[in-house]
Structures are given as C-alpha cells and as structure tokens.
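Derivation of every value follows stated rules applied to the coordinates shown; laboratory data play no part. Just so we're clear, the structure is a prediction, and the values are computed from it rather than from any experiment. Cβ atoms are built from the backbone, for glycine too; each structure is taken alone.
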Structure 1
Amino acid sequence: MPESTIIPVLTYSDIDKAIAWLTDTFGFEERWRVGDHRAQLSYGNGTIVVAEGTPTSSVSLLVRVQDIDHHFARSKSRMAKIISSPTDQFYGERQYTVEDLGGHFWTLSQTMKDLTPEDWGATSKH
C-alpha cells in the first residue's frame, strides 16, 4: 500500500479512458490494475483508485503541484475542460480547476506564499 493516508475512489464508466486521461493530462502513474474494473494511480505521494461504475455525483479533489503554470499548460494542451485558469488566491495559493471525463473536479494548487490561517482571516485550531 502507498503511504497515502486517504485514498479516494473515483468511478468512471470507462476506466481505460479515465486512466489514459489522468496519466496523459495530469501525469499520474498507474501502480496496479485488477482486470478491467479497478486500478490504483499515484501522483507524488498521493494516490487514487479508479473504479468501473456510473458516477452518481461528482467529486472535488485538490492536488498540490510543483509548477502550476507548467501543469496548466500540459492540461490545456491535452484539451482538458478548464473551469478556471491559474489564479493567485488571497490565502497564498495559485490554483486552476479542471473537470475530467467522469464529471469530477480537480483543483491543482501551488503554494506561492506560506501564510498562517490568521494572515487571511481564518482561525487556527490547536
């Protein structure tokens, strides 16, 4: 098992297409596959499971990347459905959002400024 503490399971009607899209567009790597109905993919130290099924609702995921503008250019060149272009956020992140072929939303994020929650109006809980 990977070191990821939480491993989301995303359903797609065609996992072969989903795996091809996720590896080509975002740079995921396929770790293993079970028949034609389930696979595990990794990106950095994060992991997802891609499973055959009809998505009943969309999922929203946040993925941290090293170079947001390069990552965005890659996604755009693969004709990803861009929901929002890279934008600097008040909480120190630069982010863009894509909808995948299963209707799931992916927000890709790079830390531009390391801010405390108090710096942008939130409250830390210790």
Structure 2
Amino acid sequence: MKQSLQSLKLPGFGHVYQTDSIPDDVMYEGFNYSAYLKRERATRVAIYSKYEATASYEVSDAHTSICKTFDTEKGPLTIYATIIGTQFTKKPYAANELNNCIADCNRISELTDTLCLSGDLTHILQ
C-alpha cells in the first residue's frame, strides 16, 4: 500500500515542511502527476523535523526544493532538500532542476554557514 506524505507519521518528528504541491491535472515537466498518483496530492519533497523551523529561504522552484533553518542542541542547521531528475535524465527538466539546485545552494550558502544539502540526487546528469 502506497503511503502519501500527508499520511506518513514519524514518531518524534512533529514538524513537516513540504514543497508546494503540483496543481491537479496540470502537465508539470511534461508529466501529469494527478493521473499517475491516482488523484493524491503531488508533493515532491518534505523535511520531517523534531524542531520547528526558525527561518526559510527562497528557492528557484518551490515545487522541487525547500530550505529551512532549525535551531538544534548543536546549533543552527540549514537544510536544503530537493529532488533532481524525477524523470531520470530527461531534458530539459533534470538539467533545470540541477541548475536551480546549484544556484540556490550558492546563494543560500552566502547567507548561512550551516547549509546541508539533502534529497534525491540519484539522477544527476552525467
């Protein structure tokens, strides 16, 4: 049984931050997520945290990436979470996602020195 981000519950991780949902019945990057997900809400990336976010950073594509800062016992931690190449290396989508990630991380790294890159990066262009 497929479990959606909305139904996933992780004990101790009471804060969930998600990318913007892909609108229903819209071709996004050449793909209809609504039809594929059988009408479930299409959310690409989420951060599950036991800490409430203390800051947010603007990203190039809010459907694909999210960036938040958390104050932890060890100090602040900024997490940039993304997915690159949902459709494998299909161009131009994967290239755009990779370029957005690089631009976002370069920009955000000038604003914080606690940046951690996380996500599905398995389909980065070769």
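Some points to look at:
- Of the structures 1, 2, the one that 4.0 was derived from, the read-out being distance in nm of label points 7 Å out along Cα→Cβ at positions 36 and 68: 1
- Computed 1.2 for distance in nm of label points 7 Å out along Cα→Cβ at positions 60 and 92 - originating structure among 1, 2: 2
- Entry that produces 2.1 once distance in nm of label points 7 Å out along Cα→Cβ at positions 12 and 44 is calculated, selected from 1, 2: 1
- Identity of the structure behind 27, 17, 13 (criterion: semi-axes √(5λ) of the Cα gyration tensor in Å, calculated), options 1, 2: 1
- Of the structures 1, 2, the one that 12.9 was derived from, the read-out being mean count of other Cβ atoms within 10 Å over residues 76-83: 1
- Structures 1, 2 were shown, and distance in nm of label points 7 Å out along Cα→Cβ at positions 28 and 52 at 1.7 was computed from 1.
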